[in-house]
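Nothing in this text is a laboratory measurement; each read-out follows from the coordinates by a stated rule. Owing to the predicted nature of the structure, the values given are computational and were not obtained by experimental measurement. Cβ atoms are built from the backbone, for glycine too; each structure is taken alone.
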Structure P
Amino acid sequence: MIEGKVWKYGDDVNTDVIFPGKYTYKPMTPAEMAEHALEDLDPTFAKEVKKGDILVAGANFGCGSSREQAATCVKAAGVAAVIAVSFSRLFFRNAINEGLPVVELAYGTDAIKKGDTVGIDFERGVVIHEGREYHFPALPKEVLAILNDGGLIPHVKKLLGKA
C-alpha cells in the first residue's frame, strides 16, 4: 500500500507535455529529465513535486509518441504511481518497464482533487480516497514483481541471478 499527495490533470495528456519533445535527443540522466517533467502543462510540477506524490488524470494518459522518457521523467521526479481513467498502451507498457505503477480506474477520479491524499493497494486493487474505496483490477503477480524489483531490467537481472 502506498499513499501520496495528488497532482491532478485532465484527458489526453500526451507524451510531448509529459516530457517536451525539444529535449528528446539531448542526452540526459533521469534526474535531469525530471527537471522538465510536465513543464509545458504545469510549470510548477517539476519544482514542487515530492517523492511519493501521485498523478491522477482522465482518459488516454500518455497518448502521442512512444517516447520512453515520459515514464522515466515522471518516476525520476518522485511520483509513486499514476492513476488514470485510461492510458495509451505504449505509455502503460513503458511505465511498467520503468517500474512506475499505473492504475486504470474507470470511476472515482472525478472526486479526487489536486492536493488530496490517496492510497493505493495494488494487491487488492483498491484506491482509497476520503474513506471511499474505488476498485480496479488487481495487478497481475508478474507485473507486481517487475514493479517491486524497480522495473523490467532490474527484474530480468534478478531472474538471471545478476542483480
Structure Q
Amino acid sequence: MISIRPIEARDRSQLLELVRLQDNFNAQEVEVAIEVIDDTLDQAKNDYSILVAVREGQELAGFICYGEIPMTDRRFDLYWVAVDPDLGRKGVGGLLLARMEEELTWQGGGIVYVDTSSTPGYARARSFYEKNGYGVACVLADFYRAGDDRVIYSKTV
C-alpha cells in the first residue's frame, strides 16, 4: 500500500538516498536535487513543493518536486520525479504525478512544464510523461551539450 503526503523533516535522509539511487541523474543533478530538498524543508523558503510516496512502515518509495514558475500566472515546473529503483514501473511515479496534478487543480489549475534530455538514458522518462498525457511543447537542440537536446513537455491541469 502506497500513500502520498507532503514532505516532512524526517524524510530527508531517505530522500537523499533515493536521489543517489537514480541511475540517470548525473552528479550535478544529484547535487541540485539535494539543494532543492533542503530548500523545501527550510520553512522560510516556499519555492518548491515536494510530495512523497510512503510504503507501509514509513519507507519512502519515491517523491515528486514541483513549483510555480516565477513571474507567471498559474504555470508550474515539475522539477523531479524519482522512484525507488526496486519499485520502478509499478505505478508509484504515476501516483505521485496524479497527486501533484490534483493539488494544482485544487489550487485553480494551470500548465505544468517538465524538462528532460533527449539522450537514451532518459527514454523511460519521456515515455512516462507521454503515457501520462504530457505533450512535447518544444525541443531545444544541443541545449545540454552537443547531441543532447532539451525536450520540454507540457500539460494543462
Structure with the greatest value (metric distance in nm of label points 7 Å out along Cα→Cβ at positions 24 and 128, set P, Q): P
Value 4.3, calculated as distance in nm of label points 7 Å out along Cα→Cβ at positions 8 and 120, assigned to which of P, Q: Q
Note: helix-only ellipticity at 222 nm (-39500 (n - 2.57) for each DSSP H run of 4 or more, over all residues; to 500) at -7000, derived from one of structures P, Q, originates from structure P
If distance in nm of label points 7 Å out along Cα→Cβ at positions 64 and 96 is calculated for P, Q, the one returning 0.9 is structure Q
Here relative contact order in percent (Cα under 8 Å, 6 or more apart) was calculated and came to 18; which of the structures P, Q was it taken from? Q
